[in-house]
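A short reminder: the numbers here are calculations on the coordinates, not readings from a lab. In this text the structure is predicted, and so the values were computed from the model without any measurement. Cβ atoms are built from the backbone, for glycine too; each structure is taken alone.
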Structure 1
Amino acid sequence: MKANGTTVKEILANVPQDRVEPFNKLHEVILKNLPKGFEPAISYGGLGYVIPHTLYPDGYHCKPSEPLPFAGIASQKNSINFYHMGIYSDPELLAWFVKEYPKHSAQKLDMGKSCIRFKKFDEIPFDLIGDLMTRMSAEKWIDTYESAYKKKPKSTSAK
């Protein structure tokens, strides 16, 4: 489901009525805990939290005109989804999150690679999401991203 709007403000204004409060609260928690270097923006047509081109001019390898994505939220058909690329790319961070989740929500963790789906809006673990957002700096995300996706220069060693 594509977000309804072309700016962060428009997306927030067009969230379905039954999701306005939890969606906006999730956005506010993310903003409050967003490390320096990240900013809210439109990312792939949705509400994202990115490293802007001013800090990372190369942009995203799949589409360099897009800023480097890190996290995002979306109102989908049956859930509010939270995306966090740090969980996908850092096994220690993932293990921490999976261990902590049951301490913060009675809802069973419904998770894909980087996507966490919240079907019961009163069970969104806002404090845990806030804590998660503080656990990876922009610099660490750039290093992690580059080590996984940047092409390594070919070795010029003599035979």
Structure 2
Amino acid sequence: MSAAQIRQLTVKDDLSEATKLLIRFFREEQFDTPDEIIERNTATLAGLDTCGLFIAEADGRTIGVATVSLEFGVEFGWGAEMGDLYVLPDWRGKGVSRRLVQAIEDFLKDRGASFYQVTVTPYARDAHDLGKFYEGLGFGSEGRLILAKAL
């Protein structure tokens, strides 16, 4: 296995491999978002200056994907949420996730973001012990409750 290379994709790139990994991620994490919605939203995200779509590549294939979206608020100015982080199982534990996260952090720093967050679903927390993983990357709870409402 060669070392993974990280790059940001734009709307001008072929997004098919990133989209395939995002669909796989959503299925493994038990989300029911239709494939065509994931495909459409991935293309939109790749075309926005306030969003980043990153892939990890090694041995001639795409092995990981990560997304991030910026928002602006009165309290902190520019902040963001890392929406997705997925690495193929045979590449886990090799630093690929950390390199994708570093690319996201560099992207956010270049845009003046003061913080970013990640939402860990109960399934992912329990099935993959992601709380510990993200704490190891410097994330921590600040005690806020995040609620969602579908529109």
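Of structures 1, 2, which gives 1.1 when distance in nm of label points 7 Å out along Cα→Cβ at positions 21 and 45 is computed from the coordinates?
Considering all the candidates, the number was obtained from 2.
If FRET efficiency 1/(1 + (r/R0)^6) of positions 53 and 141 (r between Cβ atoms, R0 = 30 Å, to 0.05) is computed to be 0.65, which of 1, 2 is the source?
It was calculated from structure 2.
If mean count of other Cβ atoms within 10 Å over residues 37-44 comes out at 19.2 when worked out from the coordinates, which of 1, 2 was used? Let's see the in-between values first.
Values: 1: 19.2; 2: 15.2.
Only one of 1, 2 returns 19.2 for mean count of other Cβ atoms within 10 Å over residues 37-44, namely 1.
Name the one structure among 1, 2 that log10 I(q)/I(0) by the Debye sum over Cα atoms at q = 0.13, 0.20 Å⁻¹ of -0.61, -1.38 was derived from.
1
Looking at structures 1, 2, which one was distance in nm of label points 7 Å out along Cα→Cβ at positions 29 and 69 calculated from, given that it came out as 1.2?
Only structure 2 yields this read-out.
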